[in-house]
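Take a look at the structures listed below.
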Structure P
Amino acid sequence: MRLRLHHHRDGARIAYRERGTGRPLVLLHSLGLSHREWEPIVAPLADRFRVILPDLPLHGDSEDRPRHPYTGDWFAELLTGFCAEVAGSAPLLAAHDFGAEIALTAIIEHRLAPAKLVLMDTRMHHAPVSGLRCRLWRSGAAVGVVPGLDLAISHAVPVLFGPRRGDRLSAAQNPASRDLLRHAVSDVAGNANRARAWAKFARHWQLGERPDWPGAYAQLTLPVLLLWAEENPDAPLAWAADALELFADAQLRTVPGAGFLAAYDEPVVLARELIAFLG
């Protein structure tokens, strides 16, 4: 898959790859990873869809300069512009974790109107399961604004979030998950700009509950699939079951035996569920 670039009106760039032909399907990855999170299921999806795989800002080959705001509103604006130019006005959209938060922000604010939406393992309107861990992450990332420490933080990230973390994210402990993590942090060390940008993101991203979102779900008329991994402790299945009753047109499916990295744990099941829903 060849690397391509979308340039937003403020100069921010989104790197993306695509494969296949047919209806456009945009796949949004989770926090800290890249488009490679979807790699095990790209081939079967590309037999039916034009699969579009962006790296979200601060990830992979996409924007990481610290001059942008990195707020939820900014991410939603970028996603909207990207989809309009690359995938059309009503693409199919599947999103996981952080990518799903951005997608929901854009959709609830009536910026983005996908034809169908798949939400995978995301906190939606809830606070994170581990509030302490998130506070520690925010405090650690905030150090990146300090000259000199930004470089130190950039070298610490590959150590703290290196390949061995893949074993914890994959319920099946798929060894390929280590390569995924290795790629995600491969160009972080020595990149002070990225450390400063992540510090800004950590300061602005909403980590608490979103009490206005549940009421907004019922106003969404598009078909929604809540596709949940059964072995991901950071996104309890109860969250999806509760949300199922809030959407106007939603269904819930699970991926047994899968953890956070469902595409690496159960690629056949995951691809089958996506194809069955997206058509």
Structure Q
Amino acid sequence: MSTNSALTSGEYIKHHLQNLTYGQFPDGEWGIAHSAAEAKAMGFWAFHLDTLGFSFVLGALFLLVFRRVGKNMTISTPSGFQNFIESIIDFINENVSGSFNGKNPLIAPLALTCFVWIVLMNTMDLLPVDLLPQIAALAGVEYLKVVPTADPNATFGMSLGIFILMIYYSIKNKGLGGFIGELAFHPFGKMMFPVNLLLEGIGLLARPVSLALRLFGNMYAGELIFILIALFPYWIGWSLSLPWAIFHILIVLLQGFIFMTLVIVYMDMAHQTEH
């Protein structure tokens, strides 16, 4: 938990909040940024390798574990881990049946994926702040940000995926005319269609934005607090980090639950044929 003596407190915080960024430099060359200024200069075509890497690894872990449990599932003598996985699936199914009134076999798997994947990515925040970055430093990796959901690129990427599904199912179930009519003719009727379109359009666009920012804001704040605690002397840092980590477990789970619940609600709205 101790701070690297070569860095000031401000430099330590900035270092831990900097992603491992690969992109195109202003001179046209591609490579890894060695400072926040270089990462910023790369502009839009910059890839956060740590966010992408941890996201893919945790996503693959989720798929492999659930697939293994599914293949080895037994009714007579289920293992404790099988019971745990089944309890998660039952929990998701209960939430879907309670909030989703349409018929779509995709919704439950989508909700399960959102919940488990986000919880796994959030849980990376419970690892000691310097553990993985110091291991990466031994391999010559200068920056490593280990919490994917503390990166707005990850949360906006997920929320945009949900937004595309919302639009797709809205048009599929209501027709293009019905979808446009829902935006233009509610809630004040046809004569007020410019106002309706403005209000409904803002409300529609606000959904993915709020979905992304809520998750990002909570996890970024949690990560920042862990970094600030790491600046204290060793024994003080551990005495502060332990209770915060215990409390943060609730945030880790709650943010996954909120994201999943909103996805179910938004999918239900996209399947409603009557406004």
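At-a-glance table
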{"read-out": "Which of P, Q yields 19.5 [mean projected area of the Cα convex hull in nm², calculated]", "value": "Q"}
{"read-out": "Distance in nm of label points 7 Å out along Cα→Cβ at positions 75 and 179 - structure with the largest value, from P, Q", "value": "Q"}
{"read-out": "If helix-only ellipticity at 222 nm (-39500 (n - 2.57) for each DSSP H run of 4 or more, over all residues; to 500) is computed and equals -24000, the structure in P, Q", "value": "Q"}
{"read-out": "Structure from which 27 was derived, relative contact order in percent (Cα under 8 Å, 6 or more apart), options P, Q", "value": "Q"}
{"read-out": "Structure responsible for 3.1, with distance in nm of label points 7 Å out along Cα→Cβ at positions 83 and 107 calculated and labels P, Q on offer", "value": "Q"}
{"read-out": "Top of P, Q by distance in nm of label points 7 Å out along Cα→Cβ at positions 59 and 91, largest first", "value": "Q"}
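Values in this text are rule-based calculations from the coordinates and carry no lab data. Being a predicted model, the structure only gives us computed values, none of them experimental. Cβ atoms are built from the backbone, for glycine too; each structure is taken alone.
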